[in-house]
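Listed next: structures, encoded as structure tokens.
Coordinate-derived values only; no laboratory data. Remember, predicted model here, so these are calculated numbers, not experimental data. Cβ atoms are built from the backbone, for glycine too; each structure is taken alone.
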Structure P
Amino acid sequence: MDIIFLIYSLLIAGMAINLWWPVYAPANIALVSFMFGLVANLFALQLFLFHSLVTLAYVYVGEPPAGVVANTALVVAIAGGLGLLFYHVRAYATSQMVERALQEGLGADYILQVAPEIRRHFPNELDMGKIFWPFPQDLPGVELIKNIPFYQPEGSTRQLKLDIYRRKYHGEGRPVLLQIHGGAWTEKMGSKNEQAKPLLNHMALRDWICVSTAYRLSPGATMPEHVIDVKAALLWIKDNIAEYGGDPNYVVVTGGSAGGHLSSLVALSANDPDFQPGYEGADTRVQGCVPFYGAVDFLNDSGHQPTDSLQQFLTESVIKQAPEDAPELWVKLSPVRRIHAQAPPFFVICGDKDTLVPVGSNRSFAENLASVSKESVCFAEIGGAQHAFDLTRTPHSEHVVHAIERWLGFQYTRYLQGLD
């Protein structure tokens, strides 16, 4: 029993250590670090509580632990548990991190510029019940309309579909939030069904019409087909969202990881005919963008990628051409190369413990965008957050969701006042 508990305690301690000091290279080790880190990141509190129960059972059930192995196991168990607990407690500081980002990007008094009827709904604190038990992700009062067909790509027999989240007693002419899922642009690694649910449900209750879209995935799809599909979803929104209570003239796009890349690219490539074949003259402008930990730097212009694994993966599975063989295409697909003065407002978000997307590349993207864009740019570096930290309700994700609500409220107020 002592040996088994020691092995178990080493596993818990290892997960705790990985939360604080993840591995960024080589790529295969970084992926393992991400997988273990993601579970511990999303469920640090629940793991701590479970681990505490197991440790108490070990101490008080059966023979009292004795000997070098037992004492070592207890020390490791306590250290691992404290590591998980301190990590969870530290995550509450996200509130200060995101508020600082908003004030730096929008102004110290930005909150006073939000319309009172919007501002009065801003939550003052976290719902600890959701933090303690984050399931189910869908919230009472939210209506989910599943699998609405919006586009059938040329040569395909399958229609792409999207989901709509809205308040059950929704208004009319409401702002729209378009969510693009992540998953490395790849089949079986992500879908519209499980990502960004905390954000989509929260904003639906604020009477935003939230749309989560599918798109073709690699290796079956080849970039820029992914972008083309998302633009098709955007055009479907502009043509049809009024029937569901939305305002087709006010659409903000968001997404994480691959979705962070695609949302940034959509926002920066408005009306690019290469990305909207067959509807070249259509207006594909959006009114804002909130990319989470997006792969925004395909060519490593910032120099922050520790390995060339992203370029290798894109070359082999997604773009299917090397940068030297299709330089113009790679430039068109890299958001950092698409920065321009007419970009819509951005709120860029990334965790500083992200082992898949370097936080430095997102920081550099936001800084370069802010130096050029006529609109506001906010950048929030979330201390302790791993890639995909927003999949469940944690102090990290809930504070970020609340910050996004404030950012959206600020931007939407400007729209209502005719300032955009």
Structure Q
Amino acid sequence: MTTENQSDIPETGPGGEGPLHGVLAEYETPGELIEAAKAVRDAGYTKWDCHSPFPVHGLDPAMGIRPTVLPLLVFAAGIAGLGGSILLVWWMNAHNWPWIVAGMPAFSLPANIPILFESTILLAGITAFFGVWALNRLPKLWNPLFKSDRFLKATDNGFFISIEAADPQFERDKAETLLKDAGATAVEAIHLDPDPTRWQIPRPILAFIVITAILGLVPFAFIAKARVTHGDQPRIHVFPDMDFQVKADTQQRLVIDDSPVFRDGQVTRPPVEGTVPRGQLRQDDHFYRGLEGDEWATTFPAQLDIDTSTMDRGHEQYNVYCAPCHGEDGLGGGPIHERALEIQSPEWLMPTSIHDQNVTRQPHGQLYNTISHGIRTMPGYRAQIDEEDRWAIVLYLRALQRSQKALPDDVPPEERAQIR
């Protein structure tokens, strides 16, 4: 047997085989495979691999496999996704189109954590998927080892080591001797196919891939055309869902398939005269509308308990619904007002102070009505706050107004020493 290195590999092997690809050795057990891998590693080979039908614990360190650059690529992609999404939401919400909602800042990290998280995971996952393919030079449709009938056991019960002839240290005799000394039961040379077209992508498959890729761009071309053109016909809806359902507005007459929904053709039924929903009679004008006869009520309704718990409830509801505009002290300098001043909104007017005389002189019922239905730019809160809580807010407003006009005699004697 003659010694060959990479520079003098023959163009064709015995029996009309192609150039030498490398040598393949078989081992009986995973333990023998690990010991043989250590021997090949210590010999300094760099282009070789182990083949096993299942993962073998300890094989990676035996082969001297070091961590790849993939974790760094995934980390960099995650940072890029995080930074890019932060820039995106900042640009849209705080710079290009700032939108004030209840005085909250236009850009806030907690509010955008789901977007930032998803963008980070998305780019990191895509990089991990395609990075594995790129670093392993995949897809690889053919390997010369597949020509060996013995190598078919690599997916069943065979354990193999292959050393490529392209390795700088490869010499066939030395490689075969090394593998045999490491306990190989069989060693064979693997040659390339003399016909290079045998291991290339078949033309029909290549044509199918190209045609499929081109056809895959057609929907995007139609989408691009639809975005820049105008027409008098509705767009094509692949999934129409409920966009074109037969429907009618309230109290409209509608006939479907020549059959009316009701005998008179009305879509909905008018309420029966003189009826109200159960539990919504609400005949008590004092409690539900803030009226005593035809005037605003100057007293609190009998259903309201004037005690500390009601005051605390009013305080809580005031801080939720009123303080954002009027401030916790009621002077009108709440966080929404401060935000409007910060962005210098030209149309903003300071909220009314609840300590103004035109507010303090209003009867209890009028304040209740304002909370219920709103006034000027202030919206009504009857949909959000029930009647008892609205009265609790009025009770707290009275206490807050009185706190601004307290006299020294109103302070308990044991606490007057703390007044400065």
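Figures for the structure shown
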read-out	value
Of the structures P, Q, the one that 22.3, 77 was derived from, the read-out being Rg and Dmax of the Cα atoms in Å	P
Structure with the greatest value (metric volume of the Cα convex hull per residue in Å³, for residues 121-232 alone, set P, Q)	Q
Structures P, Q, by distance in nm of label points 7 Å out along Cα→Cβ at positions 105 and 177: label with the highest value	Q
